[in-house]
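S.K.: Structures given as structure tokens follow.
Rule-based calculations on the coordinates, nothing more; no lab input. None of these values were measured; they are calculated from a predicted model. Cβ atoms are built from the backbone, for glycine too; each structure is taken alone.
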Structure I
Amino acid sequence: MLSDTLTRPGVTEAILGRRSIRAFLPDPVPEALIREILDLARYAPSGSNMQPWFVDVLAGDALEALKTAVKSRIPDNPAGEGAPFTIYPETMSKASAQRRSKRGEDMYALLGIPRENKVGRAMQFARNYDLFGAPMGLFFSIDRAWDKPQWAHLGMFIHSIMLLAHERGLATCAQESWAGFHPTVTKMLNLPDDRIFYCGMAIGHADPDAPVNALAQDRIALDEFSTWRLD
């Protein structure tokens with residue numbers, strides 16, 4: 001039976017209402033609710049039904065141990081230990097670069113951290129490794145044998161989790177930044193050698209008073225990314 005915590009029904013509302021939240025309340029999340037979300041998310045599209053996803057769910061002491069281990073590595077590795085894949089390409093289109101830059105500037109403006117405050121911006125980025133205060137984290141990995149199609153299926157699984165969480169009044173933030181400390185995360189999660197860690201996800205209750213959570217979903221217009229041939 002589905003839980004009675006469905007506060008925002010409707011796929012359209014979930015897609016439009018979901019946000020990447022960067023300030024959470026410490027309120028715990030019931031294990032049963034996360035189990036329900038993951039149990040439903042496993043019905044995400046999966047080519048040939050291979051279901052290439054793995055997820056580690058951490059809270060409490062286990063989560064604190066992981067956060068402590070990663071944060072202890074930051075002073076000697078401020079740029080990370082190295083991800084097993086390219087998070088952002090060295091070269092990208094001008095439009096993509098502009099959108100990425102604007103997103104960052106909009107976020108730091110809400111936080112009141114100007115461009116010249118390099119320390120403040122570095123400290124804010126480091127909050128990724130505290131899951132922005134969320135009481136629970138999901139950590140996703142995939143078999144090394146899988147290629148781009150299966151990675152796409154993993155992404156659909158992750159997106160399903162975010163929409164289901166939103167439907168139940170929870171907030172999320174998917175964080176590829178954790179991949180920058182892939183060796184430490186892999187060790188702490190005791191992942192097998194044939195597994196690649198992909199990203200973390202903060203999940204919990206959004207802090208309604210945090211200005212950063214007002215960051216809007218800024219998307220380009222339909223006609224900028226679609227080509228129509230109907231004749």
Structure II
Amino acid sequence: MQEIIKLKDIARKYTIGKETIHALKSVSLSINKNEYVALMGPSGSGKSTLMNILGCLDTPSSGEYILNNIAVAGMLDNDLAEVRNKEIGFVFQTFNLLPKATALENVALPLVYAGIPKAERDKLALEALEHVGLGNRITHKPNELSGGQRQRVAVARALVNKPAIILADEPTGNLDSKTSIEIMGLFEEIHKNGNTIILVTHEEDIAKHAHRIVRLKDGLVESDQLNQEFVTVLNN
């Protein structure tokens with residue numbers, strides 16, 4: 001198996017006034033290519049901080065982070081942004097779509113940052129929207145789409161750069177249960193196509209879609225186990 005993420009003794013502390021908060025104390029974690037991992041933990045466990053570090057949105061106070069053979073822990077913001085745009089596709093709970101832009105324009109946005117010409121951007125964005133079942137909605141703006149369709153646009157945007165990793169933060173948090181199941185089915189399909197998926201959630205039924213569950217508590221990894229339901233399916 002090819003290792004795509006390696007964290008070694010990652011710590012992150014914040015100083016607020018005279019108080020120092022140790023959001024992550026010492027986290028070591030390896031994730032292989034094409035794994036499907038859920039990060040879980042209660043509020044204050046450090047899972048959001050860890051997600052921000054994994055997504056190159058934040059840097060650790062100490063420790064080592066190797067992402068797809070690139071040492072990113074001590075990188076400057078500009079270099080981090082470049083790695084982030086190339087290696088990681090993000091899906092957020094709040095969709096983070098531009099309200100005045102069409103579905104096609106929203107999906108093409110990462111390609112603008114990558115400096116890809118417009119004709120090529122539109123072609124790739126259309127392919128990504130077709131992949132998530134929204135090829136007939138390319139001119140619609142977010143307020144003309146349902147919550148599930150908006151999240152599909154966000155997933156298409158995450159896929160458009162063909163990143164190695166999809167990082168999904170509470171991707172069903174704003175969706176009803178039927179739509180949540182549809183979106184999780186879409187993630188399963190993306191995983192089968194070869195992407196590594198890291199899912200951040202506090203919902204057990206959503207985490208069960210992942211093949212491995214890492215639980216955090218008080219800034220440390222409390223447990224790291226294969227999903228037994230998935231193991232049972234494999235063995236039958």
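S.K.: Work out distance in nm of label points 7 Å out along Cα→Cβ at positions 14 and 214 for each of structures I, II, then name the structure with the largest result.
M.R.: Once distance in nm of label points 7 Å out along Cα→Cβ at positions 14 and 214 is tallied for I, II, the winner is I.
S.K.: Have a look at I, II and say which one yields 39 for relative contact order in percent (Cα under 8 Å, 6 or more apart), as calculated. Walk me through the intermediate numbers first.
M.R.: Numbers: I: 39; II: 27.
Considering all the candidates, the number was obtained from I.
S.K.: Using semi-axes √(5λ) of the Cα gyration tensor in Å as the calculated read-out, with 25, 24, 22 as its value, let me know the right label among I, II. Intermediate results must be reported in sequence, preceding the final value.
M.R.: Details: I: 25, 24, 22; II: 29, 22, 17.
Here the read-out was taken from I.
S.K.: Taking 20.5 as the value of mean count of other Cβ atoms within 10 Å over residues 206-213 derived from one of the structures shown (I, II), identify that structure.
M.R.: Going label by label, the one that fits is II.
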